[in-house]
Structures are given as structure tokens and as C-alpha cells.
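> What follows is a set of structures for review.
Computed from the coordinates by the stated procedures, all read-outs in this text should not be read as laboratory data. Predicted model only: the values in this text are computed from it and were never measured. Cβ atoms are built from the backbone, for glycine too; each structure is taken alone.
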Structure 1
Amino acid sequence: MSKFDVCGLGNAVVDIFLELDEPQFEQLGFERGTMTLVEKDEQQSLLTKFHESEQTLQLVSGGSVANSIIAATQLGGSSSFIGCVGNDRYGQHYANEFEELGIAFPNRPLADETTGTCLALITPDAERTMRTCLAVSSNLAEAHVDEDCVANSKWLFIEGYVFANPQTGQHAIRKAIQVAKQHGTKIALTCSDGFIPEVFGDAFREALADSDLLFCNATESVALTQAEDSKAAFEKLKRMVPSAVVTDGPNGAFVRFGDEACHVPAIACDPKDLTGAGDMFAGSFLYAINHGYSAEQAARNANFMCHKVITQVGARLAADAKSLWQSAQA
């Protein structure tokens, strides 16, 4: 019997959330709604600027797949996560928080390394503009793949962003997939961003060929398949991967899992922060299919959890996840 429902493989990043009004955001000169990779010195300068201005910074351990793993765990699943953090204040925060959450985190913080951070600037339109410094998280390599965690899981869930590191991350992905195949662990993959299949398409498609399930949003599905829209992309994915979920914001989600295929509508709400909606969907869906739910019910419940998470700031639910899950079925 598997020890874990899901083992995640991804960039370990401490999310730092900051709410700004329009004038404050405009002063920065950033392009709204983008994610920009920055070096350590630039990130530290930006964090220092906000600390000195006495802005309220909210720290939450995360990363794309890590957010999904946390969601699945808060719903009652058993999970592990493979990633790299440094032995600094952010890395210690990360490791300690995962221990408190009950998520196995096999890799110890690395000495003399800087933990990855993602500064998410939230504006009144609920948009997020991110400055991400991957730091040591981008050092995730084959040597960091804990074979026991992968082998003793029902699912391995791979983060698309890791493909952006050909010298280290792609080797970690291949190793994890090899172990999963040897031990009958099913493989789920997420695009993470449209530029991943566009720029790292060969490596991504290599992994996709070994995968059982793909998560992507509408933009990512089009980038991967070169289809006209998300509906056409969903059809094309039938020839690329056994099961797929394509989320399309207010237009709901297309789902194909095993013998089931359906479209589930989104739930109307007044969003405050779009951070982590896709991560929440994937984590909720993986939890559900591991606990006896049909694909359609899994997707409906996942949509419900998504609409709850985007009405607050941050990718992790402030309310009790289990109670929300139960109310989704009421």
C-alpha cells in the first residue's frame, strides 16, 4: 500500500504577498500581470525597499506544485514534496512549515545557499505581478530525487517550471519519472506557464509521453497544441496524453480522466487575488481521484475550492479546507 497519495517535484519558493494600491504599483513601473525572474541582488533590494517602508509582507511557503501538495494535504491527503531550500531564514521557515503541515520534505536545507522567493504584488483589480528569484530552488537535480518518496506514492506530480533548468531540473524530472515507472507510480504533469512548452518543448513532450495526466490552463493548452482555442486544444490532447484537464477561468474546465469526459462550469465570484487558482484545482483534483470521487465530481469540487481561494489573498486557503470541501457537495 502506498505511503503517500502524491509526491510533488518542483521549485521550493517562499511566496511573499504584498497588497498595493494603484499609485504605489504605478511607481514601480512593472508590467501588470507578469512573472519576471530576477537575480538575488535585485530581489533583496526590492524586499528591503518594502521592509523599510513598513509595508505588511505575508510569508507563505509555496511554489506551484508545492501549493497543490499543500491543498491536497489540507483536504486530508498524504503527501511529500521534493525541492531545494537554503539554510537561511526563508529556508528554515519553509522546512518548519512543511513539518507543521504534515508534508514529508526529505531534502534538508542546504548550507550557505539562498532560498527562492516570489514577491507577489496584488493590485485592486485582483491581478498579481510577480518578481521571482529562484536562487537555490533552481539547483534541484537528479541527486535530490528521493526514490522512496516517489516509489511509495500513488502519483508523482511534476512542475513545468523545472523544465526551465536543462542542466539540473530536467535530469531530476527524468530520474523521478524513471523511478515512478519502475514502481507503478502514476505521473501527472503541469505546464506551469505557456513559455514552458514553447521554449522547452522537446523535453516537455518527452515527459508528457510518459505521463498519465496533464494539467494546463487555456493559454498553456494552446501553446502546447497550437490549437485555436482551449476547446480545440482539449481535443488535440487526446492524442498526446491519456488524461487531461484544461482550465479556462470563468469558462470552467474541460476534463478527461479514464473513461470520463466532461465540461464543468466555473463558479461566479468577486476575485481578490488570482494567485494559485490552478494550483488549488490540481491539488483538489488529485486529492479527489485518490479518494474515490468521479472525475466530474472531482472537477466540480476543485472549481469550488478555486473560487474560494481567489476571493482571498494568497494561494493557501485561510478557511478550513475540509469544511469547504464538504460544503461543495451540499
Structure 2
Amino acid sequence: MKLTRHASNPILRPEPRNPWENFAVCNPGVWFENGVFSMLYRAAGDDPAHRIYFGLASSRDGVRFERVSDQPAVSPSVDGPDAGCVEDPRIVKFGTRFYITYAYRPFPPGRYWLNPGGLADMPKGPAGAPRLVKENLTNSGVLMSDDLRHFHRLGRLTEPNSDNRDVVFFPEKVNGRHVLLHRKKELPGTQYPAIWISFLDDLMEYNDGVLLAKNAFWWETKLGAGCPPLRTDAGWLMIYHGVCARGVYRAGAMLLDLDDPRKIIGRTPEPILEPECEFERSGIWSDCVFPTGNVIVDGILHVYYGAGDKCICLATCRLDDLLDDLLGRGKTA
């Protein structure tokens, strides 16, 4: 089955009046509570360094979002490990407190989409520095917030000197332990980056865990977690992204066992969303749909995604339809 795009797409575009987001907005984390959709989104201006920020918007209907401020909600630090950019927030809540995983680099990536080698040719750190700094690699950290207005950096979550992103918490503990999805490039056992799952006794602990899923279908070469998994009666619903050999980003779905999410109950062999519209086929990164936020409201699954690394869109389906489809699929690892 396929997700249905909303007729109002893109639902959020760059804002010309704000220099920090006048070039691109994409890849949002979304939270729904008390009738309000809160969206923390990635944003960048047209500066040559391509420094990346988070903006904040809210909505009553999940479609018409209004920016909370004309200033960034979170900026790169002045001289810390995330001084280059903050990217791709995923939001969960434990008790009364929000925790947001995000990717970062020590230096801005520059206009990598204009480079012959893409991200491989982005600006690097000084020679002789630690690998993470010298190669300007991605690492992942955690923000903490009581209100999605004020944020506190908790620091690095993943281990140093490794390239690890698409780091996503489950929204609740499983058998008394936190559960984390990640995509560390250097792990053995797969030819291409894949989704790994870790169980943690403490939220800021990290271990490599075990392989959850690797490429299995025509539209997947590498893959990574997309949105935070959602608890349903049938299992944990996880929307993820796959990238084919041509660099096209598509979205699929998995259903994981509630008590042991290392077990895949079902997985979609065809993408549930792929680039089709002009704003998905062209942009900073063309042919890209990248899901990072999802909520269930009145039986409807809302999936928020970045399109072409340039704007934000929404696609939906009846939750039961997708679960029925996954339950009929069976496991493909």
C-alpha cells in the first residue's frame, strides 16, 4: 500500500524573511499532545557555510503550521562538538520531559550538493585532529526539554570517532530498558549501512546492540531509522528510509514485536512513499523523501517528511490499513 500525500503539500517552506531558514526547511520531529502538533524542523539559510539550525512551528490541524518565532529554536553551539550544524530531530517523551535525538557535525558542511563528490567533498577539520573532527563526521546527541521551547544539550550519545546518525529512541521502555535505533557505518556484518537496535539501562548509555534490518528489496541499498516507533496493538510500527544505488530516498514500514522489538513481524517489500512530485524530485538533494516525524490521531497515521532537503510535507493513511498490510507480509530480514 501507499501513503496518501496531503493536498496542501508542501506544508512548510523556507521563510525568506529569516536569514537562518530562507533556503531550506526539512526533516522535522513532530509531537502531538492536547490538540496541538509541535514541529521541530531542520533549517538552513543561503550562507556559503550552510550552517544548520532547528526551527519550531505549531498547528491545530497538523497541516497549517505557524512558526513560533522568527529566531531559531536551537542553533549550533559556539565552539562545541555541534558547532557546525544540528540536524534531523526525532522527538520522544518520558514522563513530563521531552528528549530529542539529533545529528551534528563539528563544522558546517558547506554547499555539498554542488561538490562533485557530494558530502565526501565537504569542508574538513585540521590535519592531525581526532578522526571525527578531521573528517567532519556525523555524531549524534540528545536535547532535553520540558516545553519544546527551551532546550538543554545533554551531550554526545553515540561513541566518539564514529559516523553514526539516524539515532532514534523508542517512546517508552521495553521490559524495563530504553531501546535505541541507530546506523553506525563501521559495524561488521553488512555491506551497507543498516539499522541496529540497542537496549540501554540508562538513557545516555550506548552500545552497538544487534542488527535489526539490512537491505532486502530493490529500493534499498543502505537504510536507516526514520520516525520514532509507535506502539500499536499489533506491534511497534516503524517508518524507515531506504536509499537505492542511484541515491533515491524512499520510505517503508516495519512492524516489530512489542515484547522483543528485535523480531520483525512484517515489512513492506515496496516503498510506501517515493519521490513523485516536483518538490520531491528536485531540491538540495533530489529524489528524496525522508520521514522523521509521525503521530496517530483518530486512527490516522500522519507521516511528516523532508522533500528534496528543501521543504516539509505530510502523507497519511488509515493506521489499520497499514497494520493489516504488514501483518500479511511476514518477516524479511
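> A value of 1.2 was derived for distance in nm of label points 7 Å out along Cα→Cβ at positions 11 and 307; which structure in 1, 2 was it taken from?
Value 1.2 for distance in nm of label points 7 Å out along Cα→Cβ at positions 11 and 307 corresponds to 2 out of 1, 2.
> Looking at structures 1, 2, which one was helix-only ellipticity at 222 nm (-39500 (n - 2.57) for each DSSP H run of 4 or more, over all residues; to 500) calculated from, given that it came out as -11500?
1
> Still on this structure, I have one more. Upon calculation of mean count of other Cβ atoms within 10 Å over residues 59-66 from the atomic coordinates, which of the structures 1, 2 produces 27.2? Write out the running numbers ahead of the final one.
Working: 1: 27.2; 2: 15.0.
It traces back to 1.
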